[in-house]
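Below: a set of structures, written as structure tokens.
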Structure I
Amino acid sequence: MSGVSAGAAVPARLVALVGPTAGGKTDLGVALAQRIDAEIVSVDSRQVYRRLDIGTAKPDAAARAAVAHHLLDVVEPDQDFDAARFATLGRAVVGDILARGRNVLLVGGSGLYLRALTEGLCPAPPADPAIRAEMARELAVHGVAALHAELTRHDPEAAARIAPRDAVRIGRALEVVRITGRTLSAWQQEHRFADRPWDVLVLVLCPPAVDLETRIARRARQMWDAGLVAETEAVLAAGFAPELKPLQAIGYREAQEHLRGVLDRDQAIERMRIATRQYAKRQRTWFRALQGAQWLDGHEPHDELLRRIERHLDRGAHAAHVS
């Protein structure tokens, strides 16, 4: 049951296993990849950074030894990386895997990266240095909460998807409004993300809310006990600035506050739990907008899940043979 080559008359078929953080994607992904002769392509906006392992829940050495993983450890924490670069690298990686006759399993929680890879990016207007400078001043004076509130007034759909502390993405969405008078959501709707080189079966792994909250709380404690603070301290000691975007992500932000004496261990873990729960809620909102996605609660028998995947992949292989 191999993947259809990129040069076939019909689109190659891929499988994506996505969903909110702490839902169990990593373990299930490895188990499925082993059964369907697949390599895993990470679809995660934080796992691309080297040195940041514990706080990004990067697959451990055993998982990476069991199944080939791609697009982990791509750049240093101070190097620019975005969805457009991810899509370029990802499409080359997927093409290579398919050309070698293997299947591709996309695994991760970044809806934007999944969309960029499988559907293309919206051709919104380029950056305007003057407007960016203006927003940087507003950010310094009023804070990110004020910019997010402004975005909520002008583009509530984008504001619902973007984390309230994500100054970069908030700024970009506001920049589009100020340049064009149209919302980023309107640009995206017009584009409709129609650049689709593959036929992708999207599986959204989302345990029931009570189960997910338990898993989130457990993961926060496990990260702390596994050495999150020491990992953060080592990255800072290597000369990376504490305000870098990946070092302001959940976990690293709280670890830095602990190192500064602002939070004790229990306070930091609780902050991580709350922030992760909020992030998981935004992820669920994003994935609900994916048309045709199949939702899983984590209790499906593996054999039944494999049959769904095999039907998807085998139909693609059959279409390639008869075309």
Structure II
Amino acid sequence: MITFTKQTMQEILPILQSSLKKDEMCTFMVLNPDISDTYAGSNVEIEEKTYMYRGYKAWSDLAEILLCKMLTPKIIDTQHIQLTYVKLKTSSFHADHKENEKYGIDSHFSQIHKMEEPAFFYYYQQALKNVNVEKRTNILNLGINRGDEFEVIKKTLDTNEYEKLNFVGIDHSKSAIAQAKRLFKENNVTFYATDINELDTLKLSTFDLLISIGTLQSPSIDYKPFLMHLVQQYLKKDSAIILGFPNSRWIGGELIYGAKAPNYSMNEMSLVCNDIMFAKKYLQQKKYRVTITGKYYLFLTATKIS
């Protein structure tokens, strides 16, 4: 078994990469992170032996970079633990080619529950607080799927606050919208199974909160003119906006940091940064206060300046 004591990350990374090229998993022994609370890379002396310290966060991050799942560590003795990395299965909804039902209830995508990922839920919840969701009246969600974003709002507010709001959710997946209708039977929630490029055909009213998570970056949408049209035609003067920009991939049951761009073998953030900065500058011109938060998804939150 490989044992790492005082090797640097520059030495460790190629060793594990080489091992994972040959096998589906690799097992190695390291200093028990519970021994200290210092920073990664600090030297720790134990029984006249030098170790380079790393916490569980560092080893978990390394597993993610290597597209692996880290199994439950095993304690070897008071100084050492055994770690095992297992390659993630390559299955991913990103590779599906099902047209409308790529996001339907029987799809790979339907197995994903974003709100159970802390790094997604926390920042979405913060975005709702930033826009004072309890003070809104008409909420539009583009790319609603089965209604996860509405469910969080419903659980955040008390019954009276929730019933005062009107919700409209739109998605092109008929089966996902059918499921959303089964989950939300209240009279203040309406769903449409429609391509959002055909939004104008629905003859909707205006809204004071727009939510769209990962949808406006779809290849079928001309992002910049579409966003401007939304702001100009569908938002009230005192409106707010929550946009989620994916900076991640879903692979083998895991949410993996970094968006994969076409024609690149690595994560490349130019496209997502360009989309975010366009939205930020445009909305600031329209007198919105804009903040950007998040990690695996970057949340742009905009509120109209009084």
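We did not get these values from a lab; they are worked out from the coordinates using the rules stated. This one's a predicted model, so the numbers in the text were calculated from it and none came from an experiment. Cβ atoms are built from the backbone, for glycine too; each structure is taken alone.
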Quick check: -17500 is what I get for helix-only ellipticity at 222 nm (-39500 (n - 2.57) for each DSSP H run of 4 or more, over all residues; to 500), calculated from one of I, II. Which structure matches? I
By the measure distance in nm of label points 7 Å out along Cα→Cβ at positions 67 and 179, tell me the structure among I, II with the highest figure. I
Can you tell which of I, II yields 14 when relative contact order in percent (Cα under 8 Å, 6 or more apart) is derived from it? II
If Cα extents along the principal axes in Å is calculated for I, II, the one returning 63, 48, 37 is structure I
Quick one: log10 I(q)/I(0) by the Debye sum over Cα atoms at q = 0.28 Å⁻¹, for residues 211-282 alone came out at -1.46 when computed from one of I, II, so which one is it? II
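Given that distance in nm of label points 7 Å out along Cα→Cβ at positions 115 and 259, derived from a single structure, equals 3.4, which label among I, II identifies that structure?
I
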